[in-house]
1. Of structures 1, 2, which gives 16.2 when mean count of other Cβ atoms within 10 Å over residues 98-105 is computed from the coordinates?
2. Which structure, out of 1, 2, was distance in nm of label points 7 Å out along Cα→Cβ at positions 194 and 242 derived from, given a value of 2.2?
3. Using the calculated result -11500 for helix-only ellipticity at 222 nm (-39500 (n - 2.57) for each DSSP H run of 4 or more, over all residues; to 500), pick out the matching structure from 1, 2.
4. Just checking, which of 1, 2 has the largest value of mean projected area of the Cα convex hull in nm², for residues 154-257 alone?
5. Looking at structures 1, 2, which one was Rg and Dmax of the Cα atoms in Å calculated from, given that it came out as 21.2, 75?
6. Once relative contact order in percent (Cα under 8 Å, 6 or more apart) is calculated for every structure in 1, 2, which label goes with the largest value?
7. Of structures 1, 2, which gives 20.5 when mean count of other Cβ atoms within 10 Å over residues 58-65 is computed from the coordinates?
Structure 1
Amino acid sequence: MLSKTIKLSLPAIVLLAGGFLSNHAVADDLQTQAQSLFKPLPKQIPGAEKDSDALISLGKKLYHDPRLSINDSQSCASCHNVMTGGDDGEATSPGAMGERGDRNAPTVLNAGLQFKQFWDGRAANLVEQAKGPILNPIEMGMPSSEAVVEKLSATEYSNLFGQVMGEGSLNYDNIALAIAAFERTLITHDRFDNYLKGDTHALNEAEKRGLQSFIGNGCASCHNGVLLGGQSYQKMGLVKPYKNTTDVGLEKVSGIATQKYWFKVPTLRNIALTAPYFHDGSIATLEQAVQTMAELQLGKTLSEQETNDITAFLDSLSDIKSDTKLAISK
């Protein structure tokens with residue numbers, strides 16, 4: 001049942017964690033403290049060990065192919081550009097017919113490490129996620145899975161699927177399977193990983209102050225683990241209400257009234273590359289996002305110095321290869 005899979009930090013836990021970490025931050029070694037809360041990104045996303053080079057190559061082609069949309073105008077990469085931050089830089093994304101969705105496109109980078117997919121967690125894994133946008137009338141607009149298969153069967157994909165997955169393998173499940181295989185290659189590496197692995201010089205002084213402030217103010221209560229997020233749901237507007245009350249989040253999926261305004265806690269890996277912010281894309285800058293989250297989720301008003309330092313720390317979570325474009329190894 002859904003209720004058994006939800007991980008939610010309760011208000012008391014958030015406040016207690018913030019206080020505990022703040023009281024001990026100065027005394028504890030910062031690197032040791034960080035290593036207890038966060039983990040480096042692995043070299044491989046679970047499941048990737050089973051993906052052949054041929055399957056990944058097929059998935060990459062599908063991911064970038066606009067023929068998966070109703071009018072050949074929209075691909076997965078249109079909203080999730082792997083050459084930048086894994087998103088599209090838009091508040092909400094225009095679909096094949098020009099209509100915009102109501103949520104911000106999240107990064108696809110490292111997505112296979114998250115416990116659920118989409119802001120409301122309605123997909124359990126990358127394969128389920130890949131099936132959604134193609135059939136979404138606002139996004140890629142294909143009328144049915146059968147129509148997708150029929151369309152691709154009249155192209156080179158008929159032979160490609162036969163070569164990679166066997167004769168008669170071109171079906172909707174395998175289309176999603178191939179796309180997911182490619183997405184499992186989209187794993188990044190950043191300077192914070194180096195810091196967690198023991199390199200004390202991987203972060204500069206401002207970034208270390210930001211890390212200390214991030215922990216001390218309680219941000220790590222939700223943004224922890226390997227992705228600094230992506231492993232739980234949390235109410236948007238935990239302490240103070242959020243201005244957008246139209247999108248009810250998880251409640252729409254679960255039908256449970258107490259889950260109103262709950263959303264998946266986003267990963268902070270590569271967060272500096274993926275403005276604008278929040279599920280509705282309403283916040284333009286990372287500094288604004290930091291200040292707003294502190295106020296809404298923690299009931300705190302950050303100083304300019306704290307904001308700048310935390311933002312500096314978050315910059316250290318950007319993929320090292322991002323300034324030369326993300327290099328996909330396979």
Structure 2
Amino acid sequence: MSERPLRAAVVGCGAVTERYHLPALLASPDVEVVACVDPSLERARSLAERVRAPLALDGHAGLAGSVDLALVAAPNAVHERIAVDLLSAGVHVLVEKPMARSAAECDRMIEAAAATGAVLSVGHAYRHYPVARFAHELFAAGALGAVRRVDVRQNAGGRWPAASTAVLTREAGGGVLLDIGVHTLDLLLWWLGDLRVVAYRDDAAGGVESECEAELELGGGAPVAVELSRTRNLRDTTIVKCERGVVEIGIYEPAVVRLAMVGGGTTLAGGVPDAEFERAPVQTLFARQLADVVAAVRHGAPPLVGGREGRRAVALVEECYALRRPLRRPWDYPEAYAAIGRTGP
């Protein structure tokens with residue numbers, strides 16, 4: 001690949017594309033946006049006019065030969081089909097998380113990339129948070145010894161903008177676990193290694209879940225508890241208890257690292273200095289993610305989150321869903337209704 005700007009298409013012109021991906025693309029000297037694609041041709045044309053892209057399409061079929069790189073930020077249900085088509089045509093792909101709805105869909109995407117040598121990168125932008133990178137380095141160094149227990153409490157309500165309700169439908173493949181939880185699982189895998197699902201509960205009740213609890217286990221046997229909610233404010237941190245200390249990690253809201261060594265009476269707390277990130281947090285994440293993909297295309301190095309890495313988190317979600325049990329709350333039990341003189345809801 002020459003050093004000319006990569007011709008890029010955005011496939012899926014939703015709110016996250018408009019607010020975060022497009023600004024990163026437009027700010028990069030390595031990329032030129034030449035096409036906007038969306039089932040709503042009106043929306044595709046609107047964004048294309050705004051960024052002066054010559055092509056506005058209602059489908060991705062016409063992109064082969066016209067673009068080098070495609071950002072796939074369409075609904076989950078079509079990630080596989082779009083990515084496979086483009087990768088098979090030799091187009092490099094950055095696909096938004098979750099990579100797909102199942103490990104089988106991920107496998108077909110990986111196979112398509114391998115067949116043509118095209119780069120397949122997955123949009124787990126959370127890895128670019130400064131605190132997330134620090135945590136990865138901390139655990140890789142083994143400074144705190146063996147992990148004994150992990151506890152994650154993550155609120156997932158209302159952070160990201162959306163132009164449609166696609167993520168809340170069954171066609172999305174799942175609810176809060178697949179939408180936001182896949183980021184959490186990806187970070188745990190990146191930080192701590194392989195995970196096994198022991199038990200899983202959620203409130204899907206035939207739809208998609210807004211609350212879930214997962215019990216997992218690290219390769220060494222340490223238990224990992226994960227609780228996610230779209231409806232309640234949770235702690236928003238990950239606490240990792242290790243042989244020689246305890247570290248609490250909040251990658252955003254709060255972005256903090258708290259460290260206490262075993263036997264010590266003092267806790268160290270603070271952030272990870274990063275002037276660029278502090279000026280424009282979310283924009284910096286997407287800019288760094290794009291730069292990582294461009295480097296993979298130009299120089300042949302694997303992206304930070306390639307297809308096999310993206311598949312790991314999706315496979316864990318799939319394992320959770322296979323063990324799904326109802327998430328019971330106190331008000332779900334018959335005795336709760338008996339206490340107020342009723343027999344049921």
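Every read-out reported here was derived from the displayed coordinates using simple, explicitly stated rules and does not represent laboratory data. Just so it is clear, the model here is predicted, and its values are computed rather than measured. Cβ atoms are built from the backbone, for glycine too; each structure is taken alone.
1. Numbers: 1: 16.2; 2: 23.4.
Comparing all candidates, it corresponds to 1.
2. Structure of origin is 2.
3. On the way: 1: -11500; 2: -9500.
The structure behind it is 1.
4. Details: 1: 12.5; 2: 7.2.
Largest calculated value belongs to 1.
5. Details: 1: 20.4, 66; 2: 21.2, 75.
Of the options listed, only 2 reproduces it.
6. Values: 1: 25; 2: 18.
Going through 1, 2 one by one, relative contact order in percent (Cα under 8 Å, 6 or more apart) peaks for structure 1.
7. On the way: 1: 20.5; 2: 15.6.
Considering all the candidates, the number was obtained from 1.
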